[in-house]
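Take a look at these structures.
Coordinate-derived values only; no laboratory data. Quick caveat: nothing in here was measured; it's all calculated off a predicted structure.
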Structure P
Amino acid sequence: MASMRDIKRRRSSIQGTQQITKAMKLVSTVKLQRARANAERTKDYFTCMYDTVNSILRRVGHIEHRYLTPGKSPKKAVIVITSNRGLAGGYNSNVVKLVTRNAEWNKDDVVVYTVGNKGREAFARYGYEVRACNNDIVESPVYADAMKLSEELLKSFAAGEVGEIYLAYTAFKNTVSHVPTLLKLLPVERNDAPREVSDKAEAIMNFEPEETEALELIIPKYMSSLIYGALTESVASENGARMQAMDSATSNAEEMIEDLTLKYNRARQGTITQELTEIIAGAEALG
């Protein structure tokens, strides 16, 4: 049985950890409120952008366009959005598994563009080609960052370096529900909806001079929009996952402290009983 001193030290250590997890939970809660408001505020625009491209594709039918046809290269570029820090439950590992456990993909044909240091570390460990790492973007994403990343990937697609472009991120449903999502960006397909979209959405426009030119202009914006939307949802999901993880850690610490307190009291009572027994025995011996 552990001594009173050992129990007291362990209890003090857990209490210190509990204070840290409480503080991290509070910080994550504040960050979640801001990130959630940002994701909800921008969601309508990006959903509308998706609706518009889909309605264009429904109107024009099957046409030849470089953004609608897979490239000749077998390479697949995957943008993977993770966090720079851990202690967020399965947030990082779940989105990494979307890529590493995809049975249809050959690891040698996958090129990874990571957003977040945890993703870079994971894919480097698994032996994937990490072509670029954007750690700063995920801290405070802005549309310009998404546009820059989109332009880089579009150049690679146009040059024939990659034949398909995917996006792996964590969709934010609510505070406790975060869904790892793999979305195909290019070539554009009508059925790859990143979120629930109304079937009634239609593009109320005529194309002039050509549908292909309209697609040439709008698809890069569409791609930038989906990347930025994924960034905002991922940030909200990260803080939600970290808040949950820290809440669970705090609750577990509380249970451990209660258990150690009970053990400490039992050990203390045992020591007192032993001392009383020794005093009584000594008194009887003297008498």
Structure Q
Amino acid sequence: MSSIKVLKNFLSITRHKSVASAAKEIGLTAAAAGQQLQQLESELGVELFDRTKRSLSLNHQGRSLIEPIQDIVARYEALGSDFKSELSGTIVLGALVSTLMGTFGSTLNKIKQSYPNLEVKLIAGLSSNFLDQVLDGSLDAAIVTESPYALPQNVQWTELYTEPMVLIYPAIKSKKGSAIKELSNDLPFIRFERNTWTGHLVDQTIRASKLVVKEGMELNSVEAIIELVRQGLGYAIVPKLANIAWDSDKQLQIAELSGKTIFRKVGLLERKKHSRQNITQAIKQHFLSTLYKKNDRPL
């Protein structure tokens, strides 16, 4: 019967959709990782991936095995956990790069310090893509913005923190106190990709503040947008990330918006039942306790 290492190899390949990339993650050669996958398929008597010369895609049989194999690996890693007072094992999290520059980044560091035997594997991407990966089990959970659409019944989203959407413009191209109307005349608007969940919030902010924008570029990276604004190539609406020194940044200015403040809500997306709920519960509990501490501060 296949070893835990063979099962972990399979899960890694499902995440990366590449034997070579999975091999790098788990410390094997591509040939060894491929042999382990063939071993698993031989023992099960089915092929788990559809193969072409250039691609490897999980088929129906493979998708149906992700969750039970994750459960086996989780149970193995949890052996002896009753004798420990800390979390251990591995959790695979999807995370927006911007959340790592926000509140979640510092929180992740604190959780790792509290639980040194916990291994967190992070996969970067977009909220909409993460939903599919959480549904098919290739991710245990994901840190994403709140979906503008109704979610499937077998997943849940728990709010962790919020970030106000703010308008930023380059300090080097604008006089302090410049009107937003002047900005829109002089500079193009750099937009976050429209069909993403954060893109919907940008549109809400534009409508709430009754802005008229001169369209420029469209990107799907908050970090790239901020850097382009720093270079004086336009202005933008972005979430106010926690780990950027906005007040001391000499290349950026934040403009006050006249309309209702729109917030980007960041939360944890997970299936309602999965094998890493003890870890996701600890993540949620950390944010809940932090919220209580803030509310308990004297006025």
Structure R
Amino acid sequence: MDWTARLMQAIDYLEEHLEDHADIERAAALANCSFFHFCRMFEVVLGTSPAEYVRRRRLSRAALDLAAGGDKVIDVALRYGWDSPESFTKAFKRCFGITPSDARLRDTELETWPRIHLAVILKGDRAMKYRIVEKPQMELAGISLRTTSTDNQNTTEIPKFWQKNGENGTVCAFAEKSGPMGLFGVCYDYNPSDNTFAYAIAAEKGSHQLSDFPKGAELVTIPAATYAVFESLGPMPHAIQKTWMRIYSEWFPASEYEHAGTPDFEVYPEQEEGIEDNDENYRTEVWIPIKKKK
């Protein structure tokens, strides 16, 4: 069974259990991958977490049931997993901008979340070059923000984070103390329950003290791991964002590996003279911790 079929099997399972317990770990097993890898794959390829997908689909089904006009709000709330009308109303209003009672009015327009369908296997137009690297534990110093891949918010928030800290001199201050690998952009501390993770602009700590780095710097420890390392060439941030997408939609499905669950990161090495981040030859790397699929 190919990757698309396995992922659709997992989505089918989630859809079948919108009115009861949709077990994300069970869905991951149906996709034949670990819970962590399933969540990361889902987020990167589909733009939201499995838990958020289930929540939105439940609210969408609830909205359609209410619009049909035959059910009480409390009955719909209980049907889709909310334990009180109050909590359901709060979630419903946050999602649609109206109350469940408003959804029952005939002239109300609702923009619901449709079921995801994958019709074809995603394929690349060229081979992905990568190398396998064994790396011991690393200690980095960095400044971070918390973001989410839901609705691809991270693809706008992270570039803004770099821009802000580039303009105020923080990036240069880290670069001055960086080791031979260069600057890091580290994704870590994933929380599947709310689909958030931390992202740090960082440099190898080396023999420095945290106080030697810009104010607010914190220690980011990356455990020893085996990595698949992918080179990205092109203007930032589009080139590296495309590389992330290709890794999850093309490379992982065709490989014998899955994400190992430890932090993954981007590396920004020193560039050749005259190369800026908007240049076609700007070079970066994506490091993904991997393990063999069971």
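Computing helix-only ellipticity at 222 nm (-39500 (n - 2.57) for each DSSP H run of 4 or more, over all residues; to 500) gives -10500 for which of P, Q, R? It was calculated from structure R. Given 164 as the derived value for volume of the Cα convex hull per residue in Å³, for residues 7-142 alone, which of the supplied structures P, Q, R does it correspond to? Only one of P, Q, R returns 164 for volume of the Cα convex hull per residue in Å³, for residues 7-142 alone, namely P.
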